[in-house]
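Trainee: In what follows, structures are represented as structure tokens.
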Structure I
Amino acid sequence: MFKAVALLARKPELTREQFIEHYETVHAPLILRSFPTLKAYRRNFVDLTDIIRAPGVADPSFDVITEMWFEDRAGYDAMLAAHADPAIGGPVAEDANLFLDMSRTLQFIVDER
């Protein structure tokens, strides 16, 4: 399997609950419909209730760690190509702009072991 991770932040005017509600009920279903090469899609919403941190360490700059699995690199590349297609990626980007602070988005490939 091939895995990518995205660290995503909510728009500052949204509460954590509003952010999670929109992601889970609107955006996640849209992602799953739009990108058929996605084999698994997990959202891990940050909860700082029982945070453990070294002295002086700031809160994370993201609100969710999103994990995406693909069969292989070709599946990931197909998702990126679909995202670049205005007919597919356009609605995804429009929705993302409603609840995500896109200026803080970070997505990368990981070597999962």
Structure II
Amino acid sequence: MTFTLFIVNDAPYGNERAYNALRLAGALASREGQAVRLFLMADAVGCAKSGQKVPEGYYNVQLMLGKVARKGEVGLCGTCMDARGLRDDELIEGTKRGTLAQLADWTAEADKVLVF
């Protein structure tokens, strides 16, 4: 089993870093022998906000993140959540508040770390 950690820093919309990270994480998580963990930091914690509504035909980060969460693990920086007023009860299913210690553990355990 190969373990890949994705660390995402950018907001869900405005540029395509979070979008591309989620595309790659989802594709990798679908492969046999691959384990994916994703940690959202800074403005990327907004990716896990439930109730996102986007224009028709536009990608929806909430749906993309949900697919990754069903196949892997998704943690959010608790300090970053607090700074942005994001509460635990606002998170999509399968995502949860995390800590820097958790990120350090995931980093030490990972075979690959990708930062977006």
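Where a number appears in this text, it was derived from the coordinates with a stated rule and is not lab data. Keep in mind it's a predicted model, so treat the numbers as computed, not measured. Cβ atoms are built from the backbone, for glycine too; each structure is taken alone.
Trainee: Relative contact order in percent (Cα under 8 Å, 6 or more apart) was computed and gave 50; which structure, I, II, did it come from?
Mentor: Values: I: 50; II: 35.
The structure behind it is I.
Trainee: Follow-up. Using the calculated result 15.0 for Kirkwood radius over Cα pairs in Å, pick out the matching structure from I, II.
Mentor: Details: I: 15.0; II: 13.9.
It must be structure I, since only it matches.
Trainee: Further, regarding this structure: Quick one: FRET efficiency 1/(1 + (r/R0)^6) of positions 27 and 83 (r between Cβ atoms, R0 = 35 Å, to 0.05) came out at 1.00 when computed from one of I, II, so which one is it?
Mentor: Details: I: 1.00; II: 0.70.
This figure was derived from I.
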